[in-house]
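Rule-based calculations on the coordinates, nothing more; no lab input. All values reported here derive from a predicted model rather than from experimental measurement. Cβ atoms are built from the backbone, for glycine too; each structure is taken alone.
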Structure P
Amino acid sequence: MNTIIKVKDLRKTYGAVVAVDDISFEVMEGEIFGIVGPNGAGKTTTIECLEGLRKPDRGDISVLGVKPSEESQMITRKTGMQLQNSNLPERMKVWEALDLYSSFYEKPVDWKKLLSQLGLEEKVNTPFSKLSGGQKQRLFVALALLPDPLLIFLDELTTGLDPQARHAIWNLIREVQSNGKTIVLTTHFMEEAEILCDRVAILDHGKIVALETPSTLIRNFGKGERIVFRCDGALSNEFEKDLPNAHKVEKQGDLVIVYGKNNDIPLVLEVTTQLVKHKIPFRDLRSEQATLEDVFLKLTGKQIRE
């Protein structure tokens, strides 16, 4: 398998702020590589350095065998880019944008097919200013796919989209990957990264704190099975003591979360048995498995950042 992107000791600062702090990674041909992290973690700066839109302070970057900062025209021809903050002239209609951008490339894909796949057929004559935020996002995804690129950069792919549109784009991205394309995406949605990505790099304060497949990250850092239920009254100490296969019981208002120890005994059986034994009234009980979001919160913390 060929290496499409090589990054070694990448560093980028803005004055006293270190946005990207000596990170290294590789992206292999045909994979979907995810970059996730809190606000200000360095995701967008990293992807903009890969695209040649920003010049790093130091470090080596190779994209499709060239340095992005030195071969910007080649990168533009062979990659597709959907930026986090993009815009078009207010009066430009959807078909005009797609037709214009198609003229920039030697062998563009059929933009009418993209319109259908992204659910924009009815907006073909709509000016850009009249599109909703989600419709604008879908249009920019279409523009990124127009050149039939070898490598596609997607920055906050489904921000502003409703669940139906988000799933439609996920299906499109899987189809694009099945045609041999390589995709690098940043996202705030851990579910999106878990479903789409072959490997995920978690950034925090400009550093890579973990890089692996979603399943491996969950296995290594997840909290295992958990039982969630609602209970109006207080829980007795005896109830918690009678749960040997639970390493933590957390109460948030009337919501109770029991975290398991990753063993072979079904936690749900143990919890329900003890709820009945201690005559604790409960409702809405369900079993959940660890997710990439659990890993993300464990590695980056729960504090909101601006």
Structure Q
Amino acid sequence: MNTMRVFLHDLLWQQGKDAFKTRISRYLAIADKHHIRTIFVLFDSCWDPDPKLGPQHPPKPGVHNSGWVQSPGAKALEDPSQYPRLEAYVKGVVSAFAKDRRVLAWDVWNEPDNTNEFSYGSFEPNNKEGLVQALLPEVFTWARAADPTQPLTSGVWHDDSSTSENPRPIARIQIENSDVVSFHNYESPQKFENQIHSLEQYHRPILCTEHMARGIGSTFEGNLPIAKKCKVAAINWGLVAGKTQTFLPWDSWKKPYTDREPVLWFHEVFRTDGTPYSREETSLFRELTNKSKAKDARIKWHHLHR
């Protein structure tokens, strides 16, 4: 694996932009030392819509991703007077690293119209999709105004987002404004491949920025051979089973796994001691990348050019 997708946050820029840029630079130096390039995510509509600075609450026992916060939060999204602040954040971060080869791409907004129905849905703005639909093109414009050498993208994620005749309005905005087309897919290998072929119509490099959820049939064994065949990059959600608790399934929001382990880990590749959850999976990485004798599996990326 040679790429990480890293989520940033507008409140950290607001708190202190110079210190934030310093921490980003420090991270990039560490990643580069290990030959890892980065896709930075600027905004994200998933999970808690009420982000706050300062110490964060501990994870809820037995619950998937219970500490993750949105950027911007609901209050900022609903308040146009805060948009200049968000614009300054986007332009400031992108311009600071616009010529940095260690940055592979900018993912401007993760799952922008996700309303978090089964977790925080009752706390979301009633018109969230409309607000995002109006703001998302502006975010692309802000990022592009910083003149980055890296491509911009935002991943389509609904089942019907990439159909050729009638994509969803926000998916259309994402595709029309993206230099490289990205997508999320947590479905069967056949649906994974179908989505790739649907996106090929746009004649741009394609990368899957989220996949692999074992309990619902999205697996490395099913997806990676397809991705290699189609020359599509593939980033799985999660790496080590840590405080995000995303080795637990999404349904843990309805029934927390406080008294049991899931039958299968949902996401994640490694245990906290560094051993693989499945040696068959890590052997597959080496096989597919022709690195059978290497200590580390590295999934190669190709043709990612603006």
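Starting from the value -0.94: which structure in P, Q was log10 I(q)/I(0) by the Debye sum over Cα atoms at q = 0.19 Å⁻¹, for residues 11-74 alone calculated from? Corresponding structure: Q. Each of structures P, Q was scored by FRET efficiency 1/(1 + (r/R0)^6) of positions 91 and 227 (r between Cβ atoms, R0 = 35 Å, to 0.05); the highest score is held by Q. Computing Kirkwood radius over Cα pairs in Å across structures P, Q gives 20.0 for structure Q. Computing P(r) over Cα pairs in 5 Å bins from 0, in percent, for residues 211-250 alone across structures P, Q gives 6, 22, 27, 22, 13, 7, 2 for structure Q. When FRET efficiency 1/(1 + (r/R0)^6) of positions 187 and 219 (r between Cβ atoms, R0 = 25 Å, to 0.05) is calculated, the result is 1.00; to which of the structures P, Q does this value belong? Label of the originating structure: Q.
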